[in-house]
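Dropping the structures in below, format is structure tokens.
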Structure I
């Protein structure tokens, strides 16, 4: 069994779990890859979108309640979060609902946004409802972009089935390098 076949087997076995976990955190790369895998028939599109909505919704809800309960301590402990939370709070004060809807699309505010909103007087139920709508929008856009990317590759390369395993492996490698770079940049 080749490395590419093993990769596809891993995607089919763990793909849905990874979609949920990726969406729970900052999962754009994971959702793009899942959309691509759905286009190639390795995962099904509806469960990917549902898991992405669930993970995105729950992740932001957890950060909201962490902000509500421990906001001041979190900001004192993590200076980078404090800077991002200040920016998120400024945007939230000017545009309540649109900011909650768009927060997960704004680079650098994915975690700080819900924490800052949790520190506000906004009722949790209102946040949860708008957050759910934002999670649906986010999941559809990002997974859909991955799916459309798969279609574009197929149009450009003809029968992409012949090269899909190598392409998917390359994308996974690039995504892993990108995540490693971001992690190293944050910690060093």
Structure II
């Protein structure tokens, strides 16, 4: 077997693909879910996605062309809007790990919905590329996804988990009033 075949069929690669596909499917079915259930499930999927991504084998892109993108701008916006509506008033959070923070005296406001959609876009493109069944494409998709994890979406995932933890475990004024009755 060629080297790219060995990497794409390694246990860690296959497990990552499985979790990645589950994340995408969960995000795609988010419309109409209760916020508490949605957040609770994400707080279980996201750490698993992070662990599996961090265990991906080292590999480099072999092909010379760029990989096909599957998530369109319209797809992105539909997902983002659905998540924003689901999270409603709990969507925004303050982030101190933004590159622009070095130049600012105030924290940067971020959106959980946008972060989850950014992660979704990378992961969905990867899953679709991996499903091609072409060893070189699958290998390059894995290499690119791992690289993007290290450079961008891994940190975004961790920051979003912190915000989701706050959504789940902090009580808003409305929630406190419900418990006082």
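No lab work stands behind these numbers, since they all come straight from the coordinates. Because the structure is predicted, anything quoted here is derived from the model rather than measured. Cβ atoms are built from the backbone, for glycine too; each structure is taken alone.
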- Structure responsible for 26, 18, 12, with Cα extents along the principal axes in Å, for residues 78-117 alone calculated and labels I, II on offer: I
- Tell me which of I, II gives -21000 when you compute helix-only ellipticity at 222 nm (-39500 (n - 2.57) for each DSSP H run of 4 or more, over all residues; to 500). II
- Comparing FRET efficiency 1/(1 + (r/R0)^6) of positions 14 and 86 (r between Cβ atoms, R0 = 41 Å, to 0.05) across structures I, II, which is largest? II
- Query: Taking distance in nm of label points 7 Å out along Cα→Cβ at positions 30 and 142 for each of I, II, which is largest?
  - Reply: II
